[in-house]
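None of the figures in this text is laboratory data; all of them are computed from the coordinates on show. Note that this is a predicted model, so its numbers are computed, not measured. Cβ atoms are built from the backbone, for glycine too; each structure is taken alone.
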Structure 1
Amino acid sequence: MIGIGYDVHRFVEHRPLVLGGVTIPHPLGLDGHSDADVLCHAVADAVLGAMGLPDIGHYFPPGEPSCKGIPSLDILRRCRELADAEGVRIVNVDATLIAEAPKVLPYREAMQANIGPALGILPRRVGIKATTNEGMGFVGRSEGIAAMAVAQVEDAGSQAVGE
């Protein structure tokens, strides 16, 4: 079973930039009720979608005081708990960040090392890529960052090829 996730957050001042659970040096952070980790949010929605479940807003409502500032890696851990409860295992995720800046390649392995264990998969099963929007639209004007992701889950009794 496969799911797709997409998320976007606008840049704001006086907030750290967190992507894939990594705080990245940048003059602006992302706006959101949680830590606004756009990458983890897209991955979470992909995983939830693969299971046919509601999106992260259902489990972590915007404006809910208990969700204020929550680390998005905790959201991914909750997705893993939901997968366990559904009797499925997460096989892999593949995500793309869309931003003019910052460059994320130097942080890719750290992001994989955070996301993989949060989902109960090997870091090498977490694909992370980045691209720009070639100067077009809100991303091209450096107003925010977008992310998209796909995730595969299977019945917990199945074994992935090569595992």
Structure 2
Amino acid sequence: MIAGRRLPPLLPHQRGMRVFIFLAVLLVLGMCYFSGSALFKWPCVFHAMSGLPCPLCGGTRAACAILHGDLPSALRLNVTALPALVALIGVGFLCAWETLRGRALADWTGVIQRNARWFPLVIPLLLVWWIPHLIGAIKDSKSELVNLKNPIAATLRNWLGTAR
């Protein structure tokens, strides 16, 4: 609603876009749920080159763990998966609700424009998050996140003084 006014009905292309987004969310959730199979292996270029986890490494496995009800494993793999998954599910429900209702709940263009100034903070926040994620993966020997056979990862592990 805009200042107490009802928004006009969704146009056909707006309704179609919401249906598309809802179906895309369902597809991503399904892929995360079944990512343990050999069918859905998403490689990380940074990890392949360095043996170290990027800020998002472990996110797919963490999302899969959350969808299977294993919250402790998910938080151990990558804490950022929880808010990302909540946001993704929220967007899916919002699109479904607006489609069924036939009207937008808010003027989303205005909301996005008002909050766009905060989007550049995402990358610095991810980089700040990455430091403890990286150190924790190396010190705790999270074998699913660190490849110590890679010389870069092995060197960093030795530099941190955690060699065994």
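Overview of values
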item	result
log10 I(q)/I(0) by the Debye sum over Cα atoms at q = 0.16, 0.19, 0.22 Å⁻¹, for residues 57-112 alone from the coordinates reads -0.75, -0.95, -1.06; which among 1, 2	1
Test item: helix-only ellipticity at 222 nm (-39500 (n - 2.57) for each DSSP H run of 4 or more, over all residues; to 500) calculated as -19000, pick one of 1, 2	2
Comparison of 1, 2 - label where distance in nm of label points 7 Å out along Cα→Cβ at positions 121 and 153 is highest	2
Structure with the greatest value (metric Cα Rg over 2.2 N^0.38 Å, set 1, 2)	2
Origin of the value 4, 17, 18, 16, 15, 11, 9, 7, 3, 1, 0, where P(r) over Cα pairs in 5 Å bins from 0, in percent, for residues 9-64 alone was derived from one of 1, 2	2
